[in-house]
Structure I
Amino acid sequence: MNSPHWFEVAVIFGLTAVGTILMGHWEEGTPKWRRVLKPFVLAGLSVFISATAGRAWFFGFLGLLSVAVLVIHAWWLPRKGIHGWTAEPKEKYYALRGWKWPPRE
C-alpha cells in the first residue's frame, strides 16, 4: 500500500535529519521525548494540510515555518541579547530556554 503523501513525510523527516545534524547541539537541554515526537507531529500536520487543502498549502506551511525561524533568529533572539546564529552568550541562551548553565558534563 503506497501512501499518496510520502513526499510530505520525506520532506519533513529529511529537513529534521539535516537540522538535527547541523543544529542539534543547541537542543541539548530539550528532553529526548520532545526531540523524537517533533518530526512525527510535523509530518502528521503536513500530511493533514496536504490531504485536506492540497500540496500547495503544504509548501505554504513550510514557508510559514521558514519565516517563523527567520523572525526568531534574526529579530527576537537579538532583542534578547543572544546572537541568532551562534546562540551566544551561552549563559543567556540557556537562561532563555530555562536550562541550567553550565550544561552537564
Structure II
Amino acid sequence: MSDAITADEFAAHEGLHDWRVADDAATARFHTGSFATGVELVVAIGRDADAADHHPDVDLRYGHVDVRLTSHDVGGLSRRDVDLARKITQAARELGAKADPDHEEDES
C-alpha cells in the first residue's frame, strides 16, 4: 500500500500551516535571527530526519533555514513528509525560529 498523498491532503493536516506545497514537494522557511540558531535548527532537523530515515533538502543561510520535503519513492508527498514537517515545525518553535509561509523559494 502506498503512503502517497496529494497536496490538498498534506495541507489538510493539523499543524502544517507553515508549509507550502508546489511541484510535488512541501517547503518552509524559518527565520532564525542568527546563524548559530540556524545551525541548531539544522542539527535538530538532521536528528529527526535520521530517526525517520527520511531526509529533506536543507538550505542554511544567515538569518533563515529553508526546508524542502518530498518522497522520491512515491514521486511526491507522503505521510512521512507530514510527520517530519510536524517535527521540524516543533523544533523551529522550540528554538524561537519564526515561520515565513509566504516566502519565495529562490530568495536568499
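Looking at structures I, II, which one was P(r) over Cα pairs in 5 Å bins from 0, in percent calculated from, given that it came out as 2, 11, 17, 20, 18, 14, 9, 5, 3, 1, 0? Mind showing how you got there, number by number?
Numbers: I: 2, 11, 17, 20, 18, 14, 9, 5, 3, 1, 0; II: 2, 14, 26, 25, 20, 10, 3, 1, 0.
Computing P(r) over Cα pairs in 5 Å bins from 0, in percent on every structure in I, II gives 2, 11, 17, 20, 18, 14, 9, 5, 3, 1, 0 only for I.
Have a look at I, II and say which one yields -20500 for helix-only ellipticity at 222 nm (-39500 (n - 2.57) for each DSSP H run of 4 or more, over all residues; to 500), as calculated. Intermediate results must be reported in sequence, preceding the final value.
On the way: I: -20500; II: -12000.
The read-out was computed on structure I.
A value of 14.0 was computed for mean count of other Cβ atoms within 10 Å over residues 35-42; which of I, II is the source structure?
On the way: I: 14.0; II: 17.1.
Going through each structure in turn, the value belongs to I.
Here relative contact order in percent (Cα under 8 Å, 6 or more apart) was calculated and came to 21; which of the structures I, II was it taken from? Spell out each step's value before the answer.
Numbers: I: 21; II: 37.
Source structure: I.
Distance in nm of label points 7 Å out along Cα→Cβ at positions 3 and 67 was computed and gave 1.6; which structure, I, II, did it come from? Before the final figure, lay out the partial values.
On the way: I: 2.7; II: 1.6.
Of the options listed, only II reproduces it.
Just so you know, all these numbers are worked out from the coordinates, no wet-lab data involved. Predicted, not measured: the structure shown is a model, and the values here were computed from it. Cβ atoms are built from the backbone, for glycine too; each structure is taken alone.
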